[in-house]
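Once you scroll down, you'll see the structures, which are given as structure tokens.
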Structure 1
Amino acid sequence: MTDYKNLLIEKKDSILIVTINRERALNALNKDTVHELQQLINYHWTDLSLSAVILTGAGDKAFVAGADIPELADLDVRSGAELAAHGQYLMKSLQNFPLPVIAAINGFALGGGCEIAMACDIRLASEKAKFGQPEVNLGIIPGYGGTQRLPRLVGRGKAMQLILTGSIISAAEAYRIGLVDEIYPAEELMDKALEMANLIAAKGPLAVRMAKECVNRGLETTLTAGCDLEKANFGSICGTGDKNEGMEAFLEKRAAKFTGH
């Protein structure tokens, strides 16, 4: 495995825990961190030893408190577009990663932090977490997909309000509008994230991957095309050993032993 300067990597059984480790900078997404996260995703893209990934931030103040402001200050038209392209590529890679990715949001998730959380499949938040796309306060706009994923999650009106005012909201408000899926006391967050990851790990791995693909690709196309993809994947999964094992285990009233084949 690659050595990382800004990431801490831990594996618990088949769960990979990735911690963005720039605590002094509130885990801000600088260029090096974006590059390392992309490296990590590429490295584990076909890793059959994993069932799920948990992404969190170091310390108790921030998940990711935005981009690295000194890096933004010197951007011009060309370098700004290039920075956005790299960030958007990372978010798309994270969203399309074959395994489920759970964001354990332990503090500030602002700007790029909110964007990386939105690219994850499931968002669990500490009661102390804060969310927002405050880029307009700096005279810029979200560049890592925030203007696109936020309205898809919370609706056009609420997304407009958050993006155009640059407001920061609480975890409770983020839960109310559908930006996060669950809220927990800070001291329980990682345990709950592991609990959910292990719950997913007990399911058929091929089924989990295909279901994620159907949801992601379906949201980017028509209902008819999405249903066609679901039909094809349903047919494909019915030809697997995991399908046979799952059905037999149910009928025999025992836990299934999936192999991913």
Structure 2
Amino acid sequence: MTIAVNRTLGVGGRSTPRFDTAYGEVVPAVLVAQMRQLEQRWMIERQGTPDHLAALAGGRLAAVVAGRQTAGPLRVAVAAGGGRNGAAGLHAARALAQMGHAVTVVPVAAGPFGARAITASAPLRGAFVQVADARHRAAALGEADVVVDAMVGCGLQGGARVALADAIRDVNRLARWIVAADLPSGMDADTGLVWGPVVRPAVVVVFGLPKPGLAQAAAYGSDLLLADLRFPAAAIRALGLGYGDPFRNGPVVALRCMS
């Protein structure tokens, strides 16, 4: 289903939404600018790169998707953009293929990070993953047991461009079950506002900490799962945010929006 809402929806103008785990651990919401600070701190302390962080996020995402398996390998389509979410999606594709699932990557990016760059990207080198061109996008999405939305996340500013908007509509129209990486494509992370089509996932795998806009995804009916990216607790507290131990029961936990 395609959703088109106006600028009055979302969490803008209201107090910051509150999230907690199923066992009552309050988890602070972070703005995009704060998340970027945490990512930089992560890379400095772990001497890592953006790709290392994307690989960790992709691994968490793949584990959630694989949990959908009941009998036999899954058919998975990963709709991947050219940004950070797309990179996590590609790493998830590789991990799922290594588990024995049938994976097809559906590139939706344009420009210098377009389909050709995605096809040649490091996560896909040597991976048993198919890549669908634009002519076969509908078939890949429609035949999949699970579609992973890794088109665009926190990097979205304003409405989705035409190519992305078309891909969002295709995902909503054709997918049987959708898992979104970090945030539904088409939604503003800080406010939950949308200016056109937005992906309507069954599940959102939230990377590290929730973004305020996810309150809107929860209102749409999406389940939220919080995935541990091993951000230093001290770095989170340095942003003035209270933070306990939400992952004491595992690296992926159910997340609830309380307001």
Structure 3
Amino acid sequence: MTSIGDYNTIMSDRNIFNQIVYTPLSEALRLLEERQKDPVLIARIEELLNGDIPEVLKNKKCGVFARQVATPNVDTQHFIKITKENNLETILFEYPDDKFTSKNNFKHSLCQIRVHNGINKNGNDLFEKINIIDLVKYDGKKIRDIVTLWEEPLIDFHRKLFKHYELPEDLIFHDISGWYDRNGNDASHYYTNFLLLFVCHGILFENFLTSKDSEGDFTKNIVLPSINEIENLTGVKPLIVPISLLDIENEEYWISHPSHIKKLIPKK
């Protein structure tokens, strides 16, 4: 049996990785209900977090999707569909105090929109990339301070996109920046506490990459040790459900938007 501490082996074997990191949705739903009736486990989590549990997670069954800025790309729409079909509160965590860098593919996609223009005759996805900010000007700046080329706050632009889809109106947007700041202000410090929120206060929907790049390094050096620590502290692992069959080859599709959003981007 592979130990949770054997990170190299886990990262190199996708089946082992999935077993250690993820919980199937049906099982996660059952465990969430079971754990929310366990006063000893709930008290243990509250003790470990010094009572710092976001109000938005209390006394409800919820699914959480965490990004710097919520945007209704393919990934997000899939998350919303899953939560609604399973009677979970749909919560979108946002971290606008994070700094923008074009080296992060998702952050880059917030500022250079990926538009899906269909499939070519060879069956390949066709993407168009549209810059909506000055990428050089805002490199290293807080995302909440970024404005578009037409002087609209970046966050407002992405929130506006939600109104152009047939999506539920009861989505909950929650700025978790302050909580991250109180819990270490850096993923290497706050991530264990973050995943502790998903022991019995909700289900995290996320895909962690095992690629040999910065995303894979994050999984190996931050995510896996955090899960390991939580199992040692509580005897159980956090409830994490993969949101899609996400991998490096098709990541561009999951962060893309349909072509009709181009009408919402002012022409230069």
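Here, each number is a calculation from the coordinates, and none is a lab measurement. It should be emphasised that the depicted structure is a prediction, and the values quoted were computed from it without experimental measurement. Cβ atoms are built from the backbone, for glycine too; each structure is taken alone.
Worth pointing out:
- Of the structures 1, 2, 3, the one that 1.6 was derived from, the read-out being distance in nm of label points 7 Å out along Cα→Cβ at positions 53 and 85: 2
- When distance in nm of label points 7 Å out along Cα→Cβ at positions 125 and 197 is calculated for each of 1, 2, 3, the greatest value falls to 2.
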